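I've put the structures underneath this note.
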Structure 1
Amino acid sequence: MARTRNIWVLPEISDEGEEISKLSLGLLTEARYVAEKVGGAVTALVLGDRTEDYSAILGKYGVSRAYIFQDPLLQNFSAEAYVAALLPRIQSEKPWLLLMGHTTVGRELAPRLAALIDTGVITNCAKIDVSRPEQPRFFRPVYGDQLYQEVVFQTDNTMLVTMDPRALNASPAAKPAKVRVLTIEPKITAESIKTRHLEYLPADSRTVDIADASTIVSAGMGAVTDEILPLVEELAGLIEGAIGTTRPVVDGGKIPRERMIGQTGKVVSPEYYLALGISGATHHVGGIQDSGKIVAVNRDPQAPIFQSSDVGITADLKDVLPVLIERIKRAKNNGEIL
């Protein structure tokens with residue numbers, strides 16, 4: 001008898017609010033696509049300390065079943081608590097595929113589960129090919145996103161995959177599904193959890209991973225002088241933007257390599273990209289094409305970056321940045337912006 005190819009998915013839904021992240025909606029969409037191709041069904045896994053009704057949004061994205069794991073120790077993410085809740089259900093039902101995001105949660109949880117159920121895990125997956133359901137293929141970027149590695153599972157156990165957030169697109173189902181909800185109380189013991197959540201500390205927006213940033217302030221060679229770079233960093237702090245840069249700046253040792261954007265660096269897709277003193281070389285522009293809005297400031301009116309920008313300003317950063325910073329500070333103090 002052929003094994004039923006059911007797909008389980010772990011959207012990262014918080015009890016703190018009703019909105020579900022774009023990443024989570026993308027995961028639900030990907031799970032539905034796979035299920036449609038292999039004839040399976042989608043089960044969403046929601047963990048928290050109280051039961052909420054997520055059936056409307058889950059059904060909108062094609063989920064037919066939801067397991068709501070409810071326990072006080074699931075209020076905040078803990079890999080130990082999540083494993084304690086999920087493992088018995090995974091072992092008893094043996095889903096064909098389990099998807100989660102390549103996030104802090106997925107990176108910590110997936111390897112633990114893989115070790116306990118004796119299977120492999122594919123991290124940062126960008127594409128799933130199920131044209132041959134008996135041997136699905138998974139593709140993950142390697143060598144700075146320059147190549148893709150093809151991976152095939154050699155196991156009959158549940159396949160664990162963390163998805164690259166950049167590869168996910170949210171799309172509701174053509175016809176909403178009716179969701180069957182089962183609330184599970186896993187009865188996790190406090191003694192089994194070796195770590196304890198104390199508090200959330202806000203990240204310094206200037207140092208968050210540029211691949212995850214919604215706002216990026218990027219400094220080219222024209223913005224990294226001893227006079228201008230501190231202004232760039234101050235501006236980034238004011239607008240909660242991550243610092244990005246170009247290859248020449250990295251080669252000059254001004255900004256670390258993990259901040260480099262481009263075809264040989266990181267490909268980014270922020271909602272807002274501010275290019276300061278960047279000429280606009282092809283390999284850099286190739287890494288910002290998926291940005292929502294690109295604003296460029298350069299004193300060279302012929303700089304190629306303007307061809308890729310939504311807004312272009314020809315000006316000297318020494319003149320622009322002090323005025324811009326002062327206006328933002330004044331607007332914040334007056335309550336015009338938060």
Structure 2
Amino acid sequence: MADPGFWDNPESAQTVVAELKGISTVLKPLQQLLDAADDLEAALEIAEEDPDFEEEVRQEIGRLESQLEDLELKALLNGPNDTCGAIVTLNARDGGTDANDWAEMLLRMYIQWAGQQEYDVEILDRTDNEEAGIKSATLAIRGPMAYGYLKGETGMHRLVRISPFNAEGKRQTSFTAVDVTPEINDSVEIELRDEDIREDVFRASGAGGQHVNKTSSAIRLTHQPTGIVVQCQNERSQHKNRATALKLLRSRLARVEEEKREAEQAEKFQSQAKTGFGSQIRNYFLHPDQFVKDTRTNLRMGNFHQVLDGGVQPFLDAFLRYRAGRGSAK
């Protein structure tokens with residue numbers, strides 16, 4: 001980074017900066033812990049002579065144990081793409097307008113979580129529902145270990161509540177499918193042959209008014225060997241939408257390769273639920289009781305609104321331990 005020509009290629013430079021941030025998230029707290037351990041040794045000697053100092057030492061030990069646990073969790077983020085940014089795609093599924101509303105609630109949850117981590121967020125694609133909520137959305141969350149933390153969110157998220165869209169006040173179950181893939185840069189080799197990609201151009205849809213695109217600028221790409229379909233319609237420029245769609249396709253293919261490697265090492269890991277109906281990874285209840293429970297780790301949190309306000313980190317941490325074979329969270 002000290003090289004005079006470092007910023008001549010901004011994209012390459014940003015990749016290096018992101019790599020440095022990822023390394024620093026582990027090395028910096030590790031060095032702080034090592035320094036604190038040296039200080040603790042001196043504090044213990046003082047406590048032996050001054051009993052009044054013992055309580056302060058106990059508090060410091062508790063603080064260091066908490067920091068050590070956080071560092072151990074970061075050490076579990078050792079997958080080939082874990083340091084990458086994350087591309088999160090949400091699709092409303094069964095549940096009608098409630099499902100569209102639920103998808104938008106989850107979109108807000110991930111944006112709020114990213115803000116708490118001081119990560120950057122970019123909405124790559126969004127399709128609004130006419131009545132309320134969204135049909136689908138894709139966002140990029142960029143920051144150290146973003147993909148490593150979020151990849152366990154892939155799967156079906158189920159909401160049970162009294163429907164605000166039902167005049168009779170009946171209980172409604174809604175589903176939103178979440179898919180998380182790594183945001184990889186151009187230095188990662190992903191084979192993409194033009195003859196394998198079918199491109200469809202269409203008019204962007206929207207809620208009406210100024211959101212209606214009168215030109216065919218939206219792009220849908222189908223990778224025929226794998227059947228993966230991606231689309232982008234956020235930009236008015238067909239060229240920009242195509243570039244974003246290609247990025248999404250590369251991201252999805254990188255995830256496919258990662259899944260192949262995971263399958264080869266399946267005996268080391270417990271199974272992970274895939275996106276699809278009936279494979280819900282987490283249940284969110286607003287009626288009759290309010291709580292959120294993960295079906296894989298058994299972690300349960302009683303504050304529904306805290307989770308939806310971005311407080312999803314305990315579930316991310318629990319899933320990391322689960323994947324490392326440390327059993328269910330209580």
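Bear in mind these aren't lab numbers, they're just calculated from the coordinates by the rules spelled out. Quick caveat, the model's predicted, so the values are computed rather than measured. Cβ atoms are built from the backbone, for glycine too; each structure is taken alone.
Quick one: Rg and Dmax of the Cα atoms in Å, for residues 67-258 alone came out at 17.8, 56 when computed from one of 1, 2, so which one is it? Spell out each step's value before the answer.
On the way: 1: 21.2, 63; 2: 17.8, 56.
Comparing all candidates, it corresponds to 2.
For which of the structures 1, 2 does the calculation of Rg and Dmax of the Cα atoms in Å return 22.8, 73?
Going through each structure in turn, the value belongs to 1.
When relative contact order in percent (Cα under 8 Å, 6 or more apart) is calculated, the result is 14; to which of the structures 1, 2 does this value belong?
The read-out comes from structure 1.
Which of 1, 2 yields 2.4 for distance in nm of label points 7 Å out along Cα→Cβ at positions 83 and 299, as computed? Please list the in-between numbers first.
Values: 1: 5.7; 2: 2.4.
Label of the originating structure: 2.
Given a computed value of 3.7 for distance in nm of label points 7 Å out along Cα→Cβ at positions 139 and 219, which structure among 1, 2 does it belong to?
1
Have a look at 1, 2 and say which one yields -13500 for helix-only ellipticity at 222 nm (-39500 (n - 2.57) for each DSSP H run of 4 or more, over all residues; to 500), as calculated. If you can, show how the numbers build up before the last one.
Details: 1: -8000; 2: -13500.
Among 1, 2, the structure yielding -13500 for helix-only ellipticity at 222 nm (-39500 (n - 2.57) for each DSSP H run of 4 or more, over all residues; to 500) is 2.
Comparing mean count of other Cβ atoms within 10 Å over residues 171-178 across 1, 2, which is largest?
Of structures 1, 2, the maximum of mean count of other Cβ atoms within 10 Å over residues 171-178 occurs in 2.
Between structures 1, 2, where is distance in nm of label points 7 Å out along Cα→Cβ at positions 243 and 291 highest? Write out the running numbers ahead of the final one.
Details: 1: 1.7; 2: 4.9.
Comparing 1, 2, the top value of distance in nm of label points 7 Å out along Cα→Cβ at positions 243 and 291 belongs to 2.
A value of 32, 23, 9 was computed for semi-axes √(5λ) of the Cα gyration tensor in Å, for residues 235-306 alone; which of 1, 2 is the source structure?
The read-out comes from structure 2.
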